[in-house]
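I've put the structures underneath this note.
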Structure 1
Amino acid sequence: MWTFQSSVVFWAALVILPLLTSVVYFRASPASTSLPQRVATSAHGLCIALLHLTAVFIAAAQLHGDQNGKPFFILCLTAAALIAYSFWAYRGNKGVHWLQAINISWLLGLFFFGGMAVTGRWL
């Protein structure tokens, strides 16, 4: 039986997917790439995971409000910019970019459902 606490734990645990994408990007980067460059090209999953956890926390703590909408939207754009940056700056195997399908679909869902969670305006 799903309780409120178990559903919050479930939604919080789902952040593993974008985090794994970041780990794969970081590990697959050539060793000759500088550490700041490796971190920058693999930061997209971490950004999405933090946004996801923030939306879950705001919804669980009932801290939602219209004032959260604009910052959440800007942070979603930041995650999208990090994805675009990884396409441009990543120097490893380009086949890794197929993992961005996970992040892009995750970000679209997060934009829709997370936006409702942080503003409290559900359809």
Structure 2
Amino acid sequence: MTQVLLVEDRETLKNLFSELIYNFWDSEESLKVDVCSFNKLEEFVKKGNYQTLILNISSSNSGDNFKIVSSLVEKGFFENQKLIISSVNRPPEIEAIKGVEIHYCSEDRFVSECLPRMNQ
């Protein structure tokens, strides 16, 4: 089973993006998508076994959310995981350390840019 964690603060987009992830999934392997907000990210990462994390950093609180993600990367929380960072405005690049694979994509092109990276 592949486990994906979608991190999004806006309730309407949590549901929409979660549905899009399930609809896009083309592997025969089963898929489980968990959803949380950025203030719960560390808690979910500690208890889950996610291969991919999709982090949609919204423009309204992008600075705070980016700091959360950057801090957790520096602490080694995402070792051997793929991070897909989606944002309206491209955030500063996070230096990938300890086997963290980081991809960036545009929130406006979530289906065409972000979702294909799950299977790469």
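Each value in this text was obtained by applying a stated rule to the coordinates, not by laboratory testing. Everything quoted here is computed from the prediction, not taken from an experiment. Cβ atoms are built from the backbone, for glycine too; each structure is taken alone.
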As an exercise: distance in nm of label points 7 Å out along Cα→Cβ at positions 38 and 54, calculated from one structure in 1, 2, equals 2.7. Which structure is it? 1
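Can you say which of 1, 2 returns 10.6 when mean count of other Cβ atoms within 10 Å over residues 22-29 is computed?
Working through the options, I get structure 2.
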Structures 1, 2, by Cα Rg over 2.2 N^0.38 Å: label with the highest value: 1
Output -8500 (helix-only ellipticity at 222 nm (-39500 (n - 2.57) for each DSSP H run of 4 or more, over all residues; to 500), calculated) maps, among 1, 2, to structure 2
Structure with the greatest value (metric distance in nm of label points 7 Å out along Cα→Cβ at positions 86 and 110, set 1, 2): 1
Looking at structures 1, 2, which one was mean count of other Cβ atoms within 10 Å over residues 6-13 calculated from, given that it came out as 12.8? 1
Structure responsible for 36, with relative contact order in percent (Cα under 8 Å, 6 or more apart) calculated and labels 1, 2 on offer: 1
